[in-house]
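Laboratory data are not the source of any read-out in this text; all were calculated from the coordinates shown. Values in this document were obtained by computation on a predicted structure and should not be read as measured data. Cβ atoms are built from the backbone, for glycine too; each structure is taken alone.
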Structure I
Amino acid sequence: MMEEDVIRGFGRRARLIRYAAGFSGRGGIEKFAEHLGLGRDIIEKMETERTVTARQAVQIKKMTGFATDYLLAGDTAGLNSDQLRRLAAAERKLSAEERSAKKRAGRSQQR
């Protein structure tokens, strides 16, 4: 895996961890930020700008159980079967949301 690929996937992995930890839907970012003891803006930066400090990565691991190796590099070796199952469910949910958003954007462009 090239470094660029690792960076490209970071924001998505941050969002998948949030979803897998049970913080999706309306208010999910705020609730996840509160759970971690971080600000909403920090979570948004992780998911969109792909930035995280070492302290924040450790806090995510501490509060969710997801290995920092997964968050930072996509390495699933340190994850247990329950975490892998929850990530797979989160991926399906996130992909469905993205497809739905793409359809809505297509319909609004046609108007």
Structure II
Amino acid sequence: MTKILHNNCFVAKHVLRYLHRTINFGLQYTVGNIKLHGYTNLDWAGNIVDKKSTSRYYFDLVSAMISWMSRKQKLVALTSAKAKYISTSLVSCKFFLVKKTFWRVI
């Protein structure tokens, strides 16, 4: 138990040192020909216990991932079409939110 705790403290210190050294690093996007791409994936009834589907998406801007999510759907979809509809509506809402956030760049 103490070895695991010691390893966790070592990793935490390593992460803090890295963050301290890279605090002034960042990404800068300029206005121009920049496109926002979104990708989705759906695992219909993938959970064996409750048969709920898992929706996943990620958005990238100039080949840099800026947003992602993987979440079990709250409803049980009886068909794959319903599961896709639920996932697509979720991703569409997130797309417009991300686009609104980066509206000056895109």
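Some points to look at:
- Origin of the derived value 17.0 (Kirkwood radius over Cα pairs in Å; candidates I, II): II
- Read-out relative contact order in percent (Cα under 8 Å, 6 or more apart), computed value 31, structure in I, II: I
- Answer label among I, II for the case where helix-only ellipticity at 222 nm (-39500 (n - 2.57) for each DSSP H run of 4 or more, over all residues; to 500), calculated from the coordinates, equals -24000: I
- With FRET efficiency 1/(1 + (r/R0)^6) of positions 21 and 85 (r between Cβ atoms, R0 = 41 Å, to 0.05) computed over the structures I, II, the top value is the one for I, the highest of the group.
- When distance in nm of label points 7 Å out along Cα→Cβ at positions 13 and 45 is computed for each of I, II, the one that comes out at 5.2 is II.
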